[in-house]
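As structure tokens, here come the structures.
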Structure I
Amino acid sequence: MTQNRKRKEQEVMEEEKIRIPKIEGYRCFACGTANPIGLNLQFYRSGNSICSDITLGQYHEGWDNMAHGGIVSTVLDEVMSWTILYFKRVFFVTRKMEVKYIKPVLIGEPLTVKGKLMEENRQNLITARAEIFNDKGQLLSRSKGEFMELPSERLSAVSEGLKREMVALFKKFDDQSMPF
């Protein structure tokens, strides 16, 4: 990695953090507040990125002292998803995702996950990327995902109550007065 890229990554990590509200009471494994074994990820905006800080524990382990690749993938997918929720304010599903594992993601190590939108090249298709950094700023893993925007009526498995709460959440995103 070039020195210029390292400096840019450090600058982004030092930008003001704006906390992003989320819906309480749902069981999503990655972000839900009502899942006793979930990650309960919290999110914040830093510049044009959506981020989450997390330290994975022993129950997220694959090989000794290393996070399971599926957990790493889950965290990347969720940060890309919240990047889309925050910046696009739409309903969508993950269409496909590619993950590159660069260095081991260690258990017990503070991590920062950063998501960004990418250029859109087709109607209803949103692309995003996410990266995981350790507390030394080293890139550990990255992903690119394609997400399909859907009208709320195409989300038949999602309750009407949750759809209403999501629309209300989109309106809360406009309030940038919540410093982290």
Structure II
Amino acid sequence: MTARTHDEFAFASLVTVAAFYPPTSLNLFTLVVSLVGNIVGALIPDMDQAGNRLWDLLPGGDALGRVFRRMFYKHRTITHSLLGLFLIYHGLQWVLPKIVNAGVVDPQVVFFSVMIGYISHLLADGITKEGLPLFFPLPFEIGFPPLQALRITTDSWVETYLVQPGIAVYLIWFIATHQDQVLLLLRLVD
């Protein structure tokens, strides 16, 4: 999937999860950092590509991206696996409380927002022809549906004209049919 599709899917996933499992409290700073964290989480699995937008956000990101690309040897390796999910999960649980001012921003809400973005990326890539190396380093990919011919080609007309608008339609439908939960979320922001 393209970065735009991952961004849209991550945001739709965040809204869906937050509507059903709202945080107990939410301030404006936490909301903004969580939204940014969700998009960053959706980009993390593709950090094995030098052209990932995440590298553009970091000082010296182009050079770092080239180094990481050599380390991973190809796209969709550890960052697209259950092992990568485990490492990111525990890495974020360790680092977020150290870099986020808990007096201003709730690190747990940010953590879950990033993880929702990350997992949404894996789910979206799971429906592409390439599939996912979920059990990396074992050399096989898993995708849905199991028949590769029925999956989506990345950056194809199907993704551009069906998947991306489909995500937007889903988000509009979800907000319209779950107005009470979405309004409750908005009321939490103080």
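Starting from the value 22: which structure in I, II was relative contact order in percent (Cα under 8 Å, 6 or more apart) calculated from?
Here the read-out was taken from I.
One of I, II was used to compute helix-only ellipticity at 222 nm (-39500 (n - 2.57) for each DSSP H run of 4 or more, over all residues; to 500), and the answer was -8000. Which one was it?
I
Could you tell me which structure in I, II was used to calculate Cα extents along the principal axes in Å, for residues 88-167 alone as 43, 30, 17?
Clearly, the read-out refers to I.
Of structures I, II, which gives 26 when percent of Cα pairs over 27 Å apart is computed from the coordinates?
I
For which of the structures I, II does the calculation of mean count of other Cβ atoms within 10 Å over residues 112-119 return 23.6?
The value was obtained from structure II.
Who wins on FRET efficiency 1/(1 + (r/R0)^6) of positions 104 and 144 (r between Cβ atoms, R0 = 25 Å, to 0.05) among I, II, i.e. which is largest?
Between I, II, the highest calculated value is found for I.
Computed from the coordinates by the stated procedures, all read-outs in this text should not be read as laboratory data. Bear in mind the structure is a predicted one, so any value in this text is a computation, not a measurement. Cβ atoms are built from the backbone, for glycine too; each structure is taken alone.
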